[in-house]
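What follows draws every value from the coordinates through simple rules; no lab data is involved. Remember, predicted model here, so these are calculated numbers, not experimental data. Cβ atoms are built from the backbone, for glycine too; each structure is taken alone.
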Structure I
Amino acid sequence: MTADLFGVPEPPSDEPRVFSVSEITRTVRAVLEDEIGTVWVEGEVSNYRKQASGHQYFTLKDAQAQLACVWFARGGSRLKQVALTDGMQVQVRGALTVYEARGQYQLNVQLVQAGGAGLLQAKFEALKRKLEAEGLFAAERKRELPGFPAVVGIVTSPTGAALRDMLHVLARRAPWLRVIVSPARVQGEGAAAEIAAGIAALNELAAPPDVIVVARGGGSVEDLWAFNEEVVARAIVASAIPVVSAVGHEIDFTIADFAADLRAPTPSAAAELIAPDAAELTRELGQWATQLRRQMSAALGAQRVRLDFLARSTFFREPEQRLAAAQQRTDLAEEALRRAMREHLVARRQDVGALLAALRQYRPDQLLALRRQHYDALRAKFQARFDEARKEPKARFARLAAMLRLLAPTATLARGYSITTTTDGSTIRSVTDVQRGTQIVTRLADGEVKSRVET
């Protein structure tokens, strides 16, 4: 048996299988729903109409084809609605199916969003989740910017307004800064690769900058998309030099912002963040200089007063007398120390003599001999008591053993008695314990006799 292209078995005869319209329509519907299912489709809205029920009908078309779409009110009631109009470019997600009453395939719409921006946003979110899972955005990976950089590297378009704004701010705030520009396209095909290469090139310089700024002015999502590419994020993370991301306006966020060590809302703000303000530094230095002069003046005044006091003191007026007095005190101290040392040595000699006398009186060998005699006496005494204590239990044990031998069953058997049991060892005490045919065992003093009960 063979099957047609829809998988329906054909009859074994030579006649072709004839389908009803309903059968063929249901088969096509099943193929569409099972094989294609839910899809995203982009196109232009035409023939738009909205019914009183809230259901919306329109055609999605491009230059070569068109697709009927139905957006049921219940399907979009929990979603943010998009106001559709003819000629609008949209992206639509829905389930592909067949409206059997007309035999027309259509898209049952689930979600509608403006064309272009939706897919880019989805791509942005997917890459953000991926890199975040890898730890590229982790706060502990972020590095602090140098407080007083000497060289700043900028990766941007050499003809863009962002570079002019940054150079103006840097020249105003820190005219001593040296700027290295690594030119790169910041928009269009290949821009992301050039930005990544610019970051790597600054890291490879023999005298690299202290900080790198990746900058671009404002623009649409598409204009800023180069800074949402994975290659740029990984180049920022791989940089050995801290990186500041300054892309677009304050409301714009890119993947580069999350990967960078610091995000600046605009290129000008980035220049403000990385360059210390010369005017502010001059003012602070002036304050520190004034405070230092004040503290030095106070310290010098205090030392001058102390010096005047010392100059008027007796030590400066009578140095020889004070020196002679000090020498005399030293001599007296030396004599007292020598006397104390002699007395200490005499006392220690007396202590040693007393210890030697005590040692001779308490000779260790004599003490050891006395302890050994005492131990031998105790051991002999304990041995005698132990032997005496064993006699009575030993005699009692002998009497019990003789009594046990007298009362043992073997002694009874030796006097001519016997013990009769069944084969399982149960003792036969009465004729009622056996019956005809029972196997019995009679135990005598010198062995066993097995027999069978006959009567």
Structure II
Amino acid sequence: MNRLSEREAVLEILSKIREEGTYSHVAVKEMLDRCEREGMERRQRAFVKRLAEGVIERRIELADVIRRYVRKGTRIRPVVRDILQMGIFQILYMDAVPDSAACNEAVKLTKACGKKELSGFVNGVLRTVVREKEKGVFDAPVHGQEGSGAAAEDLPALSRQYSMPEWIVRMWTDQLGAEETGQLLAALMEIRPVSIRFDERIPADEAGRTLERMREKGVQYEMGHYLPYCRYLTQTDSISALPGYREGLWAVQDESSMMVAEAAGLTGKETVYDVCAAPGGKSMHCAAKLLTAAMKDGGEPGRVYAFDISKGKVSQTGKNVRRMHLGNVKVQQRDALSPIPCEEKDAADVLLCDLPCSGLGVIGRKRDIKYHVSPQQLRELSKLQKEILGNVTGYLKEGGRLIYSTCTINRGENEEIADFIEKELGFAPDPLAPHLPASLTVGERENCLQLLPHRHGTDGFFIARFVKK
């Protein structure tokens, strides 16, 4: 069987997303694993990842470029549209690829797909884009983006430039202001490093040796922005093949997500319930903190009960827990809306509620999320969050701590839910600052923190802390 070329691999990724509805990060990972098995070099796999993610991320902008240079009313076959977008992305954003190569390879790919009769059309469109690029047509920034933010009339232009649905740009402009929104959109387009959390039971010298073994494999790393056990990795390839992964020395987790266990303020003996736990990052972090405290103080460590509705996700969470050698975690399939067993009412000292959300804060990692959400879905998610909270707070004992979190940037799922927890459920806001790194500044609401990529260098993430009265 012939091995796929880099561009054939990218086209298969785009086709799978389009035809089967596969999420981009899943389709990309599956293809990269296949390419590795087939012997594709690391440099080539990096090209596949960059081109595939770039096309997915900039679909709105790339579609707009095609509309400019294709006669109105022309019907373009989906596979040809994918090839055009691949070619345009290379021309505009991949300096290492000569424009002539981008055009020629697109023509070859069109023929290889059985669309030889359309190869001239593809060549003509891409050559036009090259000529326009040479004239500087694509160099002008969106008005208002150099320091002052964007005016309201610039929203369509911002949508095209950053390939963000216009309704999301408008929502963020209303909630954050024009200048902040411009900075956020730019930050979401940046290539993000892989964030990992070293288990806090691991001695510093062992963590250091592990990082040096990574460096020997070509991986670069930097310290986390806030937490001493966080590292940011670049030049990575297969995560599971990196030193220390199989041994359970570290887990992939964004630094923003690590703040949940910090916000919980664990002392070592608590019973922690995580009601929407998969894939288990926060549960495992809390469990490691409980075990670390027990190692220092003696006695039995506290326990973590990790629930999720999906059988497959529960299975994966269990595998993650076993890899990290965490014997104080119990993983169970359970719907967060199911009735609470009598023996588990008022059982938790700490309740983690990282609830289903729109995921708008992790667009930098899951680049097609922005195409899958709608205003109606945001309203439905807010309703679901309230229903779940109204049920699961029964697990928490009086005086227990509730940590609410999401990986999104939307007041309807964040600050408004915090209001619901306080005003409708009767919980008392509890300050975050004593539990978080001093370099993190909490906003006007002392129990809430909205992390933003352009401000904090993390995913977009929201955390709120409460105490049950």
With distance in nm of label points 7 Å out along Cα→Cβ at positions 333 and 421 computed for every candidate in I, II, 2.9 is reproduced by structure II
Note: distance in nm of label points 7 Å out along Cα→Cβ at positions 253 and 285 at 4.1, derived from one of structures I, II, originates from structure I
Structures I, II compared on relative contact order in percent (Cα under 8 Å, 6 or more apart): the greatest is II
Cα Rg over 2.2 N^0.38 Å, calculated, reads 1.05; among I, II the input was structure II
Comparing FRET efficiency 1/(1 + (r/R0)^6) of positions 173 and 429 (r between Cβ atoms, R0 = 30 Å, to 0.05) across structures I, II, the largest value goes to II
